[in-house]
1. 1, 2: which one has Kirkwood radius over Cα pairs in Å, as calculated, at 16.3?
2. Among 1, 2, considering only relative contact order in percent (Cα under 8 Å, 6 or more apart), which has the greatest calculated value?
3. Tell me which of 1, 2 gives 18.4 when you compute mean count of other Cβ atoms within 10 Å over residues 70-77.
4. For structures 1, 2, which has the highest computed value of distance in nm of label points 7 Å out along Cα→Cβ at positions 94 and 166?
5. Match the computed value 1.9 of distance in nm of label points 7 Å out along Cα→Cβ at positions 62 and 174 to one of the structures 1, 2, and report its label.
6. Given 2.1 as the derived value for distance in nm of label points 7 Å out along Cα→Cβ at positions 142 and 158, which of the supplied structures 1, 2 does it correspond to?
7. Comparing Cα Rg over 2.2 N^0.38 Å, for residues 78-149 alone across structures 1, 2, which is largest?
8. Between 1, 2, which one scores greatest on mean count of other Cβ atoms within 10 Å over residues 38-45?
Structure 1
Amino acid sequence: MKPHRFEAGHRDQLRNERRMKMQPAQGILDRAAPTPDEVCADLGCGNGYLALPFSIRCRVVLAVDAQREMLEDLISSAGEFERLKLVPVQAEATRLPFSGGSLDRVLAVNMMHEVEDRGSFAAEVERVLRPGGRCTLVDFQKKETTFGPPLQERIQEDEVPGHFPSMRVASLWSFEEFYQYEFVRL
C-alpha cells in the first residue's frame, strides 16, 4: 500500500490544541537541544509547528515541504524575527536540493511514514548531514493514537534505526503516542 501524504487542506490540524497537548513542540525542541549556530532543515515542515520554534534556537531553518500551500502558510504565520531565519524550500524529502554534508541537523517530524521509499529517504538524510550532524526523527507509535496516519502506514519504533546505517542512536524517548529519536551521523 502506498502511503498517503498529509494534505495542505487539513493544515489546521498541524497546530491545534489536541496536537499541542499530545505532542508539545517545546518538548521536542528541548529534547533535541539545538545550538544557535546550527543550520537545520525541517523536512515536511508543513505550516511550521516545529520550524517556527526551531528558528528561534538555530542560525537558520530550511523549511522543506512538497506543498507550496504549506510553505505559504508557514511564512504568513511567522513573526518578523522568525522570517529572517526561515528559508522556504519546495522539494520532496527524497530529493533534497542541498549539497552533501551541508547541514548540522535534519528534522523529520511525523513524516517518515509518508515516504514510499524509506531507503532513499534515509540515504538522502545521511547525504546532506555533515559528519557529527544530527537527525531529530519523531513519528507515531504503531498503535491506535488520538490522531495520526492509518496504522498500516506507521513504522514500528524499534525498526527505525535499521533505516539509517550510517548513523548511531544518541537518544530515544518513547511516549504513549509517539517516539523521538536523536541520531548522529558517523
Structure 2
Amino acid sequence: MKKLILQMQMSVDGFVGADEDRRWQLWEWGDDSAWDEELKQDFNAVFTTVDTILLSRKMAEEGYLTHWGNAAKKYPQDPFYAFARRIVEVEKVVASDKLEASRWERTRVVSGDLPREVHRLKQGQGGDIAVFGGAGFASALIAAGLVDEFQFFINPAVLGSGHRIFGEGDFGRLKLLGSKPYASGMVVSRYAPER
C-alpha cells in the first residue's frame, strides 16, 4: 500500500502560513533558495520514492505544476532540480469539486468524496504519494485520518500568528521517524500518526 506523505514548510511556532504577505520561508517558488546543498540533496531523495502527487485545486491553479514544469525545462542538467523533473514525470491528481477537467499534462482531476479518492490512490502499486496544498487542504486530510507521514520543513522563523494545519480533536501524539538539522537553519522532522 502506498503512503500519503504531507510535506509542509512550517515556522518554529507551528504556523504554515502568515496572515499577511511576508517572506519567512527559506525557499519559496522561484530560483532563489537559501537551502544548503545537503538539504537540496535530501529533498531530491524523497522524490525518488514518489510516483504520485496530490494537489489542492488552489495550489494547481496558483501555478505549482506550471512553475516546476518550467524549472525542469530551464535546468535540465542541474542536480538540484531533479525533483522538478520528477514532478513533470509522475502522475498528478488535483482534488477539486470546481474543476471538471485537467489542463495540465499527466494530471487528472478527482472530485467528490476526498477520503474515498485518497484510499483509491493508496491501493495502487508503485511509489508513495506526496501532498502539496495550503493549510485548509492539509487540515482536511489530517482530520480524515489520511496522512501516513508528515515531513515538516521547519524554518528558522517565528510568525506569532497565521495558519495552522492541526485543529481541535486531531492527533494526540505523533511518532518521531527522524529529525535532521541543516546548515541553512532548516530542520526537517518526520512523523507518523500514532493510530
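What follows is calculated from the coordinates using simple rules that are stated; it is not laboratory data. Just so you know, these numbers come straight off a predicted model, no measurement behind them. Cβ atoms are built from the backbone, for glycine too; each structure is taken alone.
1. Details: 1: 16.3; 2: 17.3.
It was calculated from structure 1.
2. Numbers: 1: 18; 2: 35.
For this comparison of relative contact order in percent (Cα under 8 Å, 6 or more apart), the top structure is 2.
3. Numbers: 1: 18.4; 2: 13.5.
It traces back to 1.
4. Details: 1: 1.8; 2: 3.2.
Max of distance in nm of label points 7 Å out along Cα→Cβ at positions 94 and 166: 2.
5. Details: 1: 3.3; 2: 1.9.
This figure was derived from 2.
6. Details: 1: 1.0; 2: 2.1.
Of the structures listed, the value fits 2.
7. Values: 1: 1.27; 2: 1.19.
Ranking 1, 2 on Cα Rg over 2.2 N^0.38 Å, for residues 78-149 alone, first place is 1.
8. On the way: 1: 24.8; 2: 16.1.
Largest calculated value belongs to 1.
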